[in-house]
Structure I
Amino acid sequence: MTSFKPLLPATMSTARLVLVAPTLAQAGTIAKLCNNKNLHQWMARLPFPYSEDDARFFIKEIVPSAEEACYAMLRDGVLIGVVGLHFAPGEAAELGYWLGEPYWGQGYATEAATALVAAARAAGATRLRSRALISNAGSRNVLAKLGFLETGSVIETDGNLKGRDMMLMSLDLSR
């Protein structure tokens, strides 16, 4: 699948959030939110402990890469999490997100992901995929609210979640 990343907007706004590319000025906030065992337990690619150097690497190397479309979730100008799409050759783009623990359970992940899914649809995406730990009911509920359907499970083969049961999910955007 050809990446539709160039067709995504640079900025999106929702009722409570502004979604923009993360900046180096936010490295400290990202490090503070990500250096959290409660967050880390759910994340496949997040190192722990998480330092400002990790945040700067993310902002300088991952955010501008062709494989990623990353948006900082800003609530009243404060970064509360990140939502994005990962582009892999031959695969539908994969939706992912994390939210700082103080912001869990307030609908921010659903709000941000809804905006990104709409932008992906407008940019021509016909399908998205995602995955979550089978034990992560919160994330699976967010994805279900967006219309993702569970398509099967796998054992994670690498990263922080290696050996753990993952639920695969898919969203048909062609309807």
Structure II
Amino acid sequence: MEQIRLHGRGGQGVVTAAELIAIAAFNQGKEAQAFPNFGVERTGAPIQAFARISEKPIIVREQIYNPTVLIIQDATLLNTIDVFAGISKDTKVIINATANHRPELKISPRNLYFSPATEIALEIFGKNIVNTVILGAFARFTGLISLESLKKAINIKFADKGPELIKKNIQAVERAYKLKYENPG
């Protein structure tokens, strides 16, 4: 079973990102679940969300303490909370940061990737909502969901938001997925 933990701030779409992972996995015939963990929800407050993907039924219903994939939507959290708690040397870590503005890390995972999600989000949406953008990198780096199933999940999740928002989110996902990345880990 793959266990994905997402960290971000209120208003960045962390919970929606977890839901999109689960919908995309379900679209591929896999078992999936997604759920949030936060206190009083407010814009800018640290938030965690979780997703699980499995070929078998998922019966566990607790937080993810030892993620196989860690997504950090806001790099400022690296200095605020212990986002790396419970990771192993094999955990895939995806951090929203650019090649020119990479944060100093106290860990050295083997599978570390940086995605310029904020840059892409600002260019396409005009605001720092990076959830779908970073999922393009997630699909590419992990192979747990396909780009096509992620695009289908966006169509399902945002059906009531209108075709223009769907189009922009798909554009953002494709751009993040197709970028040339290097693994500095």
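Bear in mind that the values in this text are calculations on the coordinates, not laboratory data. Since the model is a prediction, treat every value here as computed from it, not as a measurement. Cβ atoms are built from the backbone, for glycine too; each structure is taken alone.
What the table shows:
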quantity	calculated
Structure responsible for -10500, with helix-only ellipticity at 222 nm (-39500 (n - 2.57) for each DSSP H run of 4 or more, over all residues; to 500) calculated and labels I, II on offer	II
If mean count of other Cβ atoms within 10 Å over residues 12-19 is computed and equals 24.1, the structure in I, II	II
Source structure (of I, II) for distance in nm of label points 7 Å out along Cα→Cβ at positions 124 and 148, computed value 2.5	I
Identity of the structure behind 0.30 (criterion: FRET efficiency 1/(1 + (r/R0)^6) of positions 76 and 140 (r between Cβ atoms, R0 = 25 Å, to 0.05), calculated), options I, II	I
